[in-house]
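Next up: the structures, one after another.
Where a number appears in this text, it was derived from the coordinates with a stated rule and is not lab data. This is a predicted model, so every value here is computed, not measured. Cβ atoms are built from the backbone, for glycine too; each structure is taken alone.
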Structure 1
Amino acid sequence: MNISYQRQKVGDVEVFYREAGPKDGQVMLLLHGFPTSSHMFRDLIPELASHYRVIAPDLPGFGHTTTPSRSQFEFTFNSLFEVIEEFTEALSLEQYILYVFDYGAPVGYRLAMAHPERVLAIISQNGNAYLDGFSDNWGDWETYWHSPTPEHREACRSSLSPDTIREFQYLHGTDACLVSPDGYSLDIAYMARPEAEEIQLDLILDYKSNVELYPEFQAYFRQYQPSLLAVWGKNDPAFLPAGAAAYKRDIPSAEIHLLDTGHFALETHALEISELILDFLKRKFKAS
């Protein structure tokens with residue numbers, strides 16, 4: 001299955017995206033997280049594309065998507081949502097299955113609240129929407145949210161270091177010999193680009209807006225009861241398994257699977273996750 005690499009102009013942003021699968025197939029929209037890009041889906045896309053039209057954009061500030069400078073573009077989660085919303089409309093994506101991971105979750109859930117009629121199902125892979133999911137590793141970020149001083153901003157910079165990306169984001173809670181260095185090496189290289197750290201620090205500050213929206217996300221779940229599969233690396237040091245289980249409070253039919261791996265579960269369990277997704281969707285929608 002060939003993957004195409006394309007760009008779509010959305011206002012002043014040029015969105016880079018990967019696409020595979022039948023052009024007339026049911027769309028699956030994959031939204032990545034921090035500190036990575038659509039590259040994280042490199043092993044998953046071929047597994048899904050024989051059944052679905054799979055589209056994976058790079059969010060503004062990540063990967064190969066190009067944006068104006070920080071002085072001309074506001075890097076907030078609402079801005080990320082607005083770009084992805086316009087991106088789906090530019091591609092005429094009338095309905096889609098959402099796959100959300102990490103930062104992709106608050107972007108995707110904003111999209112779902114704005115257009116509930118477009119969302120056919122949700123797959124959440126370590127994509128949090130509940131306070132239950134927070135570990136005790138958020139101290140510097142939470143301090144910065146409540147007191148956005150230069151000193152507290154600087155304290156968050158360690159979250160962007162090569163060691164943190166490699167050891168905390170990728171290798172914690174996994175069998176390290178199964179994790180290719182390609183993913184974290186690419187993310188580290190992205191983070192070394194001009195303005196990259198400052199963009200990420202802007203988003204770290206604005207992450208509080210996601211937490212403030214959790215009650216609204218949960219109200220959306222209760223009202224619309226989307227078909228939801230939560231597949232979670234249970235050793236994630238940032239988002240705990242309780243964050244996966246919490247979905248069942250609002251969506252009793254949600255299916256929860258905990259895998260013995262870390263935050264970047266696709267690095268070690270892409271095949272298993274693809275099988276869970278395909279089985280879930282086949283049962284829900286009788287996908288061929």
Structure 2
Amino acid sequence: MSRSAAFQRGVERDIVQMPQADAQPYYEPQGAEIQIFEAAYRKRLPAMLKGPTGCGKTRFLEYMAWKLRRPLVTVSCHEDLTSSDLVGRFLLEGDQTVWQDGPLTRAVKAGAICYLDEIVEARTDSTVIIHPLTDHRRRLPLEKKGQEIEAHEDFMLVISYNPGYQTVLKDLKPSTKQRFVAINFDFPREEVELKVVQHEAPDLDPALLAKLVAAGRKARALKDHGLEEVTSTRALVYAAEMMAAGLPPIEACRVSMVNPVTDDPELAEALMEIVKAHFE
């Protein structure tokens with residue numbers, strides 16, 4: 001498939017839609033993040049969600065889009081993401097060349113919340129293109145068209161950022177970070193995390209859920225012993241769903257909480273010892 005065709009397919013999948021009033025995403029607050037985000041939105045300030053992978057940043061934003069009754073456009077950033085992928089490009093249609101807006105441009109025009117997930121993974125030119133949207137100008141340059149469009153009054157830009165996963169080669173410049181209001185996230189408190197996992201696997205024995213959450217939280221202590229990523233809330237949900245599907249608890253933990261985070265036999269064994277201590 002050509003790059004133009006792939007881009008077109010991505011555009012067709014990414015339609016700006018208003019969230020349904022009765023489709024409230026489930027979210028358990030961890031602190032004052034809801035009030036902070038609402039204040040930022042009232043002033044149309046760009047927001048940065050900072051926290052480890054799988055701690056609930058994306059679910060939080062889905063909830064806020066529902067709460068604020070704004071459409072949400074999500075872009076999963078990666079190393080091949082260019083500014084053209086965000087703002088748009090000229091495509092061939094038959095013997096004509098037509099302009100196709102990218103997801104950021106459509107969000108700017110529609111007054112949506114545009115979420116650039118893990119923006120640090122994107123190319124530098126993709127980061128630079130958002131700068132005029134993050135200050136008083138609130139404008140998006142379309143250099144290939146020689147145009148500049150003003151953001152809809154309801155538009156808001158949100159990015160996510162994992163501070164514990166950055167390197168010298170992959171990090172946001174301080175000048176970029178300071179363009180955003182930053183909301184810090186971490187894994188929920190134990191009682192909140194238990195509620196989250198229970199909501200996603202409501203038919204599972206509460207005693208098993210409690211053991212699962214306790215094992216996951218204990219496993220996070222290995223962060224300082226060689227693990228690049230620790231057991232996330234998402235991983236606990238996956239383990240709970242595997243148990244609900246009939247997999248024995250220890251095996252469910254192995255495939256959801258151990259195998260995905262390490263290839264090191266010694267670290268894997270250490271994690272499994274924690275799991276077995278809670279379930280055997």
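For the reader, a short list of remarks on this structure follows.
- Answer label among 1, 2 for the case where Cα Rg over 2.2 N^0.38 Å, calculated from the coordinates, equals 1.12: 2
- Identity of the structure behind 0.70 (criterion: FRET efficiency 1/(1 + (r/R0)^6) of positions 109 and 237 (r between Cβ atoms, R0 = 41 Å, to 0.05), calculated), options 1, 2: 2
- When distance in nm of label points 7 Å out along Cα→Cβ at positions 29 and 181 is computed for each of 1, 2, the largest belongs to: 1
- Among candidates 1, 2, the computation of log10 I(q)/I(0) by the Debye sum over Cα atoms at q = 0.13, 0.14, 0.16, 0.17 Å⁻¹, for residues 85-212 alone that gave -0.70, -0.80, -1.01, -1.11 used structure 1.
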